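Presented below are the structures under discussion, each in the form of C-alpha cells.
Bear in mind these aren't lab numbers, they're just calculated from the coordinates by the rules spelled out. Quick caveat: nothing in here was measured; it's all calculated off a predicted structure. Cβ atoms are built from the backbone, for glycine too; each structure is taken alone.
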Structure 1
Amino acid sequence: MTTVETLIDLDEQALAAVAEVVGITATTETFDAALREVGQRSERLCALARRGEGRCR
C-alpha cells in the first residue's frame, strides 16, 4: 500500500462515529477504514449494476 501525507480538516463527530463502528481509535487508521468502506461499497454497487439490480457510479 502506498501512502501520501496530507493535512486535512476532519469532522470530529463523523470520525468518532466511524471509529466506534470499526473499533479503531487512531485517526489515520479510522480515516483509511472509512475510505476503504466507500471504495468497497462502490464496487458492490457496480457488481449489482452488472446484474441489472442497480447502477454503477
Structure 2
Amino acid sequence: MRQNAQLRAEVSDLASGERIREAAAGLGMVAPPAGEVRFLNAGDRAAARRAAGA
C-alpha cells in the first residue's frame, strides 16, 4: 500500500502543470495567448493542408 501511495505522489509531481511549463520554457516554448488555440478535425484534409502551410 505504501509503495502505491509513493508512486501516486510521484505521478502527481511529474504531471504538475508548473513542472511542465518550466520544462517547456527550458525548450524555448511559450504558451499561446488566450483565444489563440484552435483544434482541427483529424479527418478534415483541407484543414490539415491549411495548418501545414501556416
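Among the shown structures 1, 2, from which was the value 3.5 of distance in nm of label points 7 Å out along Cα→Cβ at positions 8 and 32 calculated?
The structure behind it is 2.
If mean count of other Cβ atoms within 10 Å over residues 16-23 computes to 13.4, which of 1, 2 did it come from?
1
For which of the structures 1, 2 does the calculation of helix-only ellipticity at 222 nm (-39500 (n - 2.57) for each DSSP H run of 4 or more, over all residues; to 500) return -20500?
It must be structure 1, since only it matches.
Can you spot which of 1, 2 the value 35, 17, 9 was calculated from, given it is semi-axes √(5λ) of the Cα gyration tensor in Å?
The value was obtained from structure 2.
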